[in-house]
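What follows is calculated from the coordinates using simple rules that are stated; it is not laboratory data. Given the structure is predicted, the values throughout are model-derived calculations rather than measurements. Cβ atoms are built from the backbone, for glycine too; each structure is taken alone.
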Structure 1
Amino acid sequence: MNFNEYKILLLARLYNLSDEAMEYQLLDRLSFRRFVGCDDQRVPDAKT
């Protein structure tokens with residue numbers, strides 16, 4: 001698990017988001033993508 005994945009878990013925990021909701025928010029919110037350090041092409045899907 002890399003550092004970006006820990007950031008995703010942190011955001012999901014802080015905002016009480018499910019995996020599917022976290023995926024949607026990463027695709028929807030520029031601030032989430034900037035914090036995590038990924039772009040639209042590299043957002044992990046909820047199944048991984």
Structure 2
Amino acid sequence: EVDGKTVNSSTVVTSIVASKKPGQTVSLKVTRPSTGKTFTATVKLSQSTGK
């Protein structure tokens with residue numbers, strides 16, 4: 001999940017993150033299929049250096 005939205009591809013994740021501005025936060029929730037463990041994180045976006 002990204003910001004509470006279920007995603008099934010990296011393209012969707014990229015699109016959601018790209019719609020945010022530097023300084024905004026994004027909530028991530030990842031479940032590992034092999035173990036069923038769920039990890040959550042909130043990250044603050046920084047400005048791209050273009051590299």
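For this structure, a couple of remarks:
- Entry that produces 4.2 once mean projected area of the Cα convex hull in nm² is calculated, selected from 1, 2: 2
- For helix-only ellipticity at 222 nm (-39500 (n - 2.57) for each DSSP H run of 4 or more, over all residues; to 500) computed as -17500, the structure of 1, 2 it came from: 1
- Each of the structures 1, 2 was assessed by distance in nm of label points 7 Å out along Cα→Cβ at positions 23 and 39; the largest value belongs to 2.
- Relative contact order in percent (Cα under 8 Å, 6 or more apart) derived as 39 - corresponding label from 1, 2: 1
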